[in-house]
Structure P
Amino acid sequence: MATGSLPLVPPEFPARVFATVGTELFAALRAANPARVVLQVPAGLVRNAHDLAARLREEVGAPVVLATRACFGACDFPSRDEAPRADVAVVLGHAPIPNVPLVRPTFFVEMREPAGDPASLAATLAASSIPRRLGLVLSVQHLDLTARLTAALDARGFEVRMGRGDRRLAYAAQALGCNYTSAEAVARDVEAFLFVGTGRFHPLGLAFAVDRPVWALDPLQNILELPIDRAALVRRRQLQVASVRDARRWGILVSTFAGQNRHATALALQERARAHGREAELLLFDRLDPRDLEGRDLDAYVNTACPRIALDDGPYYPKPVLTPPEFLMALGELPLEPYRFDTYH
C-alpha cells in the first residue's frame, strides 16, 4: 500500500475538535505527521479557502488539497474516492456527528464565534412579544453564548430550557439540519423556541420539527426575526403528500455517504410499498442532482438521505420527493396530523 493511502475498509477514527483555526490545530496536525491533508470548507468560507490552505501547508509542512464540491454539513466530509491520497482531513464550520464513523483522522474546526453581547440580546428579546418560556437552540458557532445569554434572559424574567438531544448531536441545545431532538426533548415545557444563529436554514428545520413558534435571533447584528409560519410550511407538505397518494411507481433514494446512508430504512420502505401493491426501486447516489431523476418512468420518490433535500429543494426535482414519514402518510399508514419531521437519528 502506497504511503498516505487508505485501507479499503477503514477502521473508525476518533474526531478531534478545535474551536478555531490556530496554534492548537497546527500543533495537533504536526503531531499527526500527515502525508497529505484534505481541507473542506462550507460555502460561506470558500473565499478564504486558498489562503487557509496555504497557511496549513506552511504550518504543518505537508501537502494540502481542497475539496471543492459543495459541503452540506458534518455528515458530508470528504470521501476516500474524493481524496484517495489524503490521510488526514480538516473540516471547517461543523461539529462532529458522534454516531457517524470517519474514514480517516478528521480535525473538526467549529469556528466558534464569541461575538454578541448577551445583555443587549436579552434586551432585544424583552422588548419583543416573544413568550417568556423559551427553548433555546443554537448553531454550533454560537454555542459559547449559551451560559451568558441564559443568565441575561433569566435576569429579565425568562425561563430558558435546553435539551440534550440524541446520539447524533455533539452538544446540548445544538441545531443540526437533520436532527432537532435537543428541541424536541423540551418542547412540552416551553411556549416557543429561540434559535440563535444566522440564516434561515436552521429556523426552518426547527419549525418543521416542533409544534411551537420559532423565533430567530442573529447574535452578530442583534436582529430578531418574527416567528416562522409553521402552518403554511406543513400545509404545503401535506398537499404534496396528497398529490401522490395514487402513485404506483416509486423510486427510493439512497445515499452512499457514510453520514447519510439509511439503506435499512430504504429496504423497509420498499417492503411497505410492495405490501400496498406499489412498485418501488432503490436508486443509489452519492451527490443527488435533480437532473439525475429526469426521464425516469417513475411517479414519485421517497428520499432516505438528508431530509432537507425534500423539504428545501423539492421544487427543483421533476417529480414529487417525499420524506419517509410523508411516504407512510401517502400509503395511509400514518395520518397527515400531527406532521412528523424526518429526524435522522
Structure Q
Amino acid sequence: MELVPTRKLHLLSGRTHPDLAADIAANLGVELGDANLVDFADGEVRTRFSQSVRGADVFIIQSHGRTGGRSINDSLLEQWIMIDAAKRASAKRITAVCPYYGYSRQDRKSKGREPITARMVSDFFATAGADRIISVELHSGQIQGFFDGPVDHLTAVPLLTNYLRLHAPSGDFVMVAPDTGRTKVAEQAARHAGERVDVAAVYKRRPKDAVNQVETLGVMGDVDGRMCVLIDDMIDTAGTICAAADLLLQKGATEVWAMATHAVLSDPATDRLKNSAIARVVVTDTLPLPPEKQIDKIEVVSVAPIFADAIHEIFADGSVSQIFGGENQT
C-alpha cells in the first residue's frame, strides 16, 4: 500500500494586527483560522484552535507592536502561546510570521551589563516550538543567525520604490540614507527606483548615554536643487528623520520625502512629522496605524503580497529569495 499524504496549510493570527493577517490570507486565497484567543480575569491568555492542525503547515502571524492597550511584550507572549498550542496539537511544521520583529534594535552589547534581547526573543521562539521565522526588514541582518533554523528575511524596498516611481513629481531625485549605516539600503532603493538615481547619506552622532536623541553633522553627496527621499527601516520617534530633512533643505534640497518599512511612531513622532518640512511619509502596514496617527502626510503601502508570496514558496518547498532576486539576503 502506497500512502500519499495530503498537504494542509493553516493561517492563524494573533490580535495585534488582524487586518494584515486577513489581507495575507486573501492574497493566498485561503481562509484565516480562528485562534479563539481570550483573556482570563487576571490577564492570562488562552488559545484553542477551532480546527485541527494535525500534520499541517501552520503559519502564525503576529506583529510585535502596541495596540488597544496591549504592549509589545503582550504581542510576543501571545504568539509564543499560539506556537506552543500548535506544537502540542501535532502540527507538522510551525512558522512564526513576524512582520515587525520586536526588540530587533537590541542586537548587540554596546556597553557592559546589557542584554542581547533580540537573541533572547529568538530563543523563546525556538523553545515555544517554531521551526521557522519570516520577517521583513530586520534592523540588522545578524539577527538571522540568532535562530537555530531557517529565517526568511524579506525586503519591502521594491514596494516602496514602486510607489516612488508612480507618485514622485520628478524623475530627478536622490535616495538618502538618514545615517551611514543605512547606505546599502539607499543604494538598493536607488537601483529599483531608476538607472540614474543617485545616493547620498547624512552622517550623525548620538550623544553618549542618550536615548532617542541624535545630532546631524553633514551630508555626503549632491542634493542641491534636487528632491531627496530619505529611506530607513523604521520611524520610531521621528527625531532622526526630521533632523535629516532639515539638514537636506539647508543644503539646497527642493523637497524631502521619507520612506520606511516600519511605522513604529512612538510619541512624539506624529506631531514631529506633522510639523516637519517633510512633504510625504510613505510606510508599510507591518504595524497597525491607529486613527490618531493617520495624518495627511502619511501614505501606507501593504506588505501582504510579499508575505503571501513567501508563505506560498515555503509551503511548496520553493525559494523565497527567488521572489526578490536574492536581494533579501544582503
_If P(r) over Cα pairs in 10 Å bins from 0, in percent computes to 5, 25, 33, 23, 10, 3, 0, 0, which of P, Q did it come from?_
Q
*Which of P, Q yields 16.2 for mean count of other Cβ atoms within 10 Å over residues 66-73, as computed?*
P
*Suppose you compute mean projected area of the Cα convex hull in nm², for residues 58-177 alone for every structure in P, Q: which one lands on 9.4?*
P
*Taking mean count of other Cβ atoms within 10 Å over residues 18-25 from the coordinates of each of P, Q, which one would give 15.0?*
P
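Every read-out reported here was derived from the displayed coordinates using simple, explicitly stated rules and does not represent laboratory data. Source: prediction; values computed, not measured. Cβ atoms are built from the backbone, for glycine too; each structure is taken alone.
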